[in-house]
Structures are given as structure tokens and as C-alpha cells.
1. Taking mean projected area of the Cα convex hull in nm², for residues 151-294 alone as the quantity of interest, name the structure among P, Q where it is greatest.
2. Of the structures labelled P, Q, one was used to calculate mean count of other Cβ atoms within 10 Å over residues 47-54, giving 19.9. Name it.
3. Can you tell which of P, Q yields 2.2 when distance in nm of label points 7 Å out along Cα→Cβ at positions 143 and 303 is derived from it?
4. Assign the value 53, calculated as percent of Cα pairs over 30 Å apart, to the correct structure from P, Q.
5. Taking helix-only ellipticity at 222 nm (-39500 (n - 2.57) for each DSSP H run of 4 or more, over all residues; to 500) from the coordinates of each of P, Q, which one would give -20000?
Structure P
Amino acid sequence: MLLALLFAASMWFYVRHVLVPYQRADSAVHGRPRGNLSDLYPRWLGARELLLHHRDPYSAEVTREIQAGYYGRPLEAGRTDDPKDQQGFAYPVHVVFLLAPTIGLPFPLVQTGFRWLLILLTLANVFLWLRVVRWHPGIAVTAILVLLTMGSYPAMQGIMLQQLTLVVSALLAGCGAALIGGNFILAGFLLALATIKPQLALPVAGWLVLWAASDWRGRRGFLWSFGITTAILLAASEYILPGWIGRFRDAIAAYRQYTGGAGSLLDVLTTPVMGKIIATILVLALAVTGWRLRRVSHESEAFSVMLALVLAVTLVIVPTFAPYNQVLLLPAVFLIAAGWKRFWSRDRLTRIVCGFTFLVVFWPWLTSCGLMLASMLLPSDVVQKAWTLPLYTSLGIPLVVLCLLTVFAVDRLKDKSVVG
């Protein structure tokens, strides 16, 4: 417990007293603008302009207004040091329905309220995913999991940036928990809402639709709920902004262009060609596994393992690699943690993989502790120069977790009773 508190405190120290001060100083040196820097703001302003003033949130005019709030001024093409991310409204239109209750409020108030909402949703994530993976640790272990989750860099980054990924993660966790509890209608509704970030939600939706269609009589409530809710969201979106799908597609293409054609984590760690080959292999392996498990009961361990696998593979192949997305690794991490003793006693190779995974995952906390200690002996500007240190393993975390989860899945799915 004390170690978990130390890790959480050190990560808070790193973000507040090393990373953010460095970013502010660097922006001042290069003349980069810094406004509210809230990832909610482009979505909120787009929703307000669409619902109140009937303006196209994907338009260049609204994008410049978004930049004025997000960065403090519109970006200028002639300034080479200006950020590349144009902060356009690169979301499906139906995100505005979730934000509609807030569009009449001043954004500073919305920003404060949303930050607290994200804290609560991240906390709920822990308990929902524990239910999904059927792990019931004691109070002390649960408290440690809460501290490490809330004190992790992905969670802190998501909360500080006010990233909607944390909302999507909670919706997916709620969907999983509802399925485990047999509430298929609620699960379908929550999954449809999670499609505000289609790149994160659609892989899960693809497998769950296959799973539900494999037992129409018993699972049709999920399909009806997901299908009807999605249809309503799409129809309402088309009603308030006809032709929005084409605009959304253009916004995504523009986003990829001004971010340098951002690829997946695999593309970055290898090459774009090799990354796509590996991603294809992973998707095929996941599809084969999903087909084999399409008839498993929602009450089986295999169902939980498959959900964790889909999310872990999604993070590896999705064409963005922001650390805040790693909150979706929680079910995989919980499965691994619950079976750690089994892993460690398996064989020497598995122990080596476990040790390496432990080092990669805990590296941010270990180094943030080091920076906190160094701050007691060194000037703050010297410590800030090491701001990249806790981020060294960020790209590797989804990969090592996926590898260890795969070992866990192969081991557990060999047991017919687990699959059954």
C-alpha cells in the first residue's frame, strides 16, 4: 500500500512539477501558443455551434475558432514552430448528443465539472473491469489497484487533457459488466454510445455482434439494443447535419495529413510496411480465436479473456498511440495480475517474460520516483531536462501486455471447462 502511494505521488509530482513546467518553458522559448489545451474543447465548441447556431463543426471557420480557445490563437501556416495538430472536430456527429446538456454553460465551468467526471469514471473503470474479469481481491489489493490506476501516467494524462477516451473506456467497461450480469439491453446501449470513438469501440463491437449472432435466441436483446441505438444516433446525426459522414471522413483524412500520417504503434516500432503485416497477422489470429469462442457463455472466463484480447490488440493496431488509450489495457492487466503466481511458476522462459513485462510496465513509476528524489538535490531546471525518462517504455507497454495476455489466454483456453 505504501509503495502504491509512493508511485502515485511520484507520478503526480512528475506531471505537475517536471513535465508541465518543461512544456511551458519550451513553448515560451519557441513561441508556441498555449490556451486551455482541453481535448474536450473542440468537441464542446463544435457541439455548441452545431446545435445552437446550425454551423458545420467540420468547417474551416469553426476550426479556427476552436484553435483560438484551445491554443489561445488561431494557428498560422507561416509559423514553423506552431503545433501541427489543427484541433479540428474529428469526431462523429453523434458526440454532440452527449455534450448537449453542457453547451449553454461557460466552458471553464464545463471544464471543471468534466475533470471531476473523468476522475469518477476512471475510478469506476477499476471496479467494472474487476467484475468483467471475475477477480475479487481483498480490500487492500483493491485499494492498491485503485491507487496504481489513478496514479498511472495514462490516467493522469487523460484527466489533465480531458480526453474522451476515458469516457469511452468507462462505457466499454460498463458494457462488459452488463454482459457479465446478463443485462444485454443495457450492454448494447452503452456499446453504441462508445462509438463516439469508433477506432476504439468498433473492434469490440465486431466481436460482440458475432458472439451475439451465434445465439440469436438467447442474445438477441443485445443485438436489438445496439442496432436500434446506433440507428437512432446515425439518423439523428444525419438530420441535424446532412451528409456528415463525408465531412467526418474528410476530417479524419486531414487529421492524418497534418499529424504526418500517424500510423499504429507497430508502424512506429518497425516500419509502416512491416507494421501492417504484423497488424494483419494479429487481426487474423484474433478473428480465428473470436470465431472459436463465438458460442461461449457470457458467464465463462473465456468470454472475459476474449474481451481483454480484443482491447489489447486494438491498442496495438489502432492508427494512434497516445498513452491515455492505455486505460483500455486494464482488463488485460487485471487478468495477468490475478494469475501472476501461475505465470511465475510455469517455466523459466515465462518468468523471464514476466520480469521483462514488470520492468516495462513499472518503469514510469520507478523513474518518476527517481526524479522526485533528484528534485531534492538538484535544481528544477536540471530535473526537467529528464522529462522523457518516464516515457521511455510507453510504446512498449501495450506490446508486452499483449504478449503476456496471449500466454495467459493460450494456457487458460486449453481448459475445456473454461471455454465451456
Structure Q
Amino acid sequence: MSAGHSIYTPKSGFMKWLDNRLPLPRLIYDSFVAYPVPRNLNGWYTFGGILSLMLVSQIITGIVLAMHYVANSGMAFDSVEHIMRDVNFGWLMRRMHAVGASMFFVAVYIHIFRGMYYGSYKNPREVLWILGVIIFLLMMATAFMGYVLPWGQMSFWGATVITGFFTAIPWIGDSIQQLLLGGFAVENPTLNRFFSLHYLLPFMIAGVVVLHVWALHVTGQTNPTGVEVKDMRKETVPFSPYATLKDAVALVLFFILFAWFIFFLPDYLGHPDNYIPADPLKTPTHIVPEWYFLPFYAILRAITFNISIPFTEIVLIDSKLGGVIAMFASIAVLFILPWLDTSKVRSANYRPLYRQFFWIFVAVCIFLGWLGSRPAEGIYPTLSLIATIYYFAHFFVILPWLGWVEKPKPLPASIADAVLTESKRMAVSNPNPAVLHQTGTQS
């Protein structure tokens, strides 16, 4: 569902002159004003716009912080304290950036789960989904490197542990680790590398976001029914003011939550050990990453056994390498998700069996996050292994199986039929004359 031919008309001589030479106003108008979107979009479709503004916020605050930060292992921790105490509004910039990283991941996880629920990864939107997964990977790399920069205890030891897992890769693991560290241990060269990459990657994310939006405008927006647009006049509305107003309401609510954490709970989502300067001679009791990495950290630690050739003592994959493979595979599987789901029906609204398994999958992901925060002892590794097995089973067993055995509900003939049906249902459940008049006007 692309926008079709442009209806932009320059309103002044200068705009006509510019449109003939650099049609930037036409591009903006066609992409963010007249672009048609399905009229039945709900609030879950607002997180794409929220993520765009959060990216802008992170880039702006990051540039300001970079002006005062010192990428030196002997001065990094003190420079962060200097920003908090001595730089005008430095405390606000740093809190916006640190809390913003968490809010960024809150929005992106909701955005991903929404895409999985409504089947936004299915034909013809496979490239759109893959670009989204690439953005997710770049976000994770950016966040990890940014977490190291304050040079607190958890920053230092988190970097030591995570980069150490690369040594599990046969033949090239040690070289990869030394390239990342700039030596044989986490030290000043490591901090310089991470600072440079942390500054660069957000601009790479912005570039892939442009491709992501471009792909979205080529294939068109999905909607809660999963039915493609058939009649542009009846089933779509212009992006502005309809979608922009909906996004604005969601954005205000989201930024209220954002502001609440900034001003009242700025350190709630972080770790207290990161307010202790990095000490290579003192290891924290429990080394844990930021909360948004915890599900993958649990998968990494779930593999506690070696894989050997049967009836021999020859180890093919040791537990360390197995954990690394499982962790990267848990993200890589998202790239092939469009081809693992064999159902022709997109939306879970019409797939009652899939809907149940979807919410079980969400619960398992949350459970993995909790397990990632627990120490790797007692029953926790066993529970992590069970949750990890279910995580991969959802993609490689449950999704293909559901496509063969599930009997979906009848799909509406069009988006217009779905909107009319919903309006009639609301009219029956709300016999108030004002509500009846409003639903009749909308339909």
C-alpha cells in the first residue's frame, strides 16, 4: 500500500523553484502528511514514532555529554561526576541519556512483540522486518559500549566478562577479543574504542531507520486485521492529522513515564556498583548487565554442558562456546522468522491458538529476563535451560506446526468491513445516543 502519485502542490514561487531542483518538501509532504494509513490502527502502532523521537533524544544528549566526557581510564569516572555536578544541566543530560537507553529498549521490545502479534514480518514485508532486526542489533551494540563508558565496577567487569566470551570462538576468538580490547585486558585502549564506536553507531542506526521507513512506505502499513488495503478511499486516512494526533497522545503518555524516571527514579534501572570506580583487583559478587540484556544473558548461561561425540570423550562444543552460540542464535532466529511462520493469516486476532502460544512466549521472555538477574547457581541454570529450550521451540517447532494444524477465524473481506463490524459492536454495547452518533460518524 504505497502512497501512489504525489499530490503535493507548491504554494509559492520559491517552493516551486526548490521543488524543481530539490523536492525535499514534496518528500516530507508525501511521507508524513498525505501518506495513507489504515484507518483501524490502534495504540500499539504508535511505538515506531516514539522510537524515532527517542533516537533523536539519545543523539542530542549524547553529543552534549561527549563534549565533557574524557575517554581515559584514569579520568572517565571523574568526568562523569563532573558532568553531574559542575556542568550546567549536566545532571539532566546524563539522566536523559541513561534513562533514555532503558526507555528506548522498552519501546523497541513492545514494537517487536507488536510486530510478532500482528504478523508484520510476513510477505511482502520481510525486508522491512529484517531491517528492524538490524536496528535492534545495532542498538544492543551501542548500549553495551555505552554502559562501559562510566567506568564503574559493573561497567568494567561487564566488559571483561562479555568480551571474554569471544575467546570461545575457535581459531579467531582470541584475535576478535584483542581487537575489541586493544590489548589483552580491559584498559584505556578499550575505553577509547568503545567511546568511538558508541558515538558512531547511533548515526548508523539513523541511516538504517531511513531504510526501514522507506521499506515501510513501499509495502504499506499493516493493521490489526492483517488484511491488505483494497479501497484507498474507504479504508485509509491521511497520516496527518489522524495518525500524528494518535502518535502525539501516546508520545505524551510515554514521556510522562520517561520524565517520572528521570526526576524521581533516575538510578532505579541501573546497578549501584556502577557508582564505585572500576577496580581490576576487586570482582563484584554478581556481575550482571543492564536489564534489557538479561534474557540473552540467561540464555548465554543456560548451556552448562559440553556436546561430545557419542561414546567418546571428544568434545565438539564446550559449554562456553555453546552458550555463545545459543545467545547469538536467539537473535539470529529473528532474521528468519518470516519463513518459520507457515500460517497464511497474519493477525493473532484471527488465530486463537497462536494467540495463546504468543502470550506464553512473552511470559517466557520475561522469565528469562528475571533468570538473567539471578546468580548462576542452584536451580537457576536448570530453569534457564528449560526456558531457553522453549524459546527456540517457539520458533522452530510451534510456529511451523501451528501453520499446519490451526484453524483460524474467518477474515473480514476488507478493512472497511472490520471497521463497520467494530462500530456496530460498540453501538450495541453502548446505546448512548452520543456514542451512537460518534461511531456512526467514524464509520
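Coordinate-derived values only; no laboratory data. From a predicted model like this one, the values you see are computed outputs, not experimental measurements. Cβ atoms are built from the backbone, for glycine too; each structure is taken alone.
1. Numbers: P: 11.0; Q: 13.8.
That would be structure Q.
2. Going label by label, the one that fits is Q.
3. Values: P: 3.3; Q: 2.2.
It traces back to Q.
4. Answer by label: Q.
5. Computed on structure Q.
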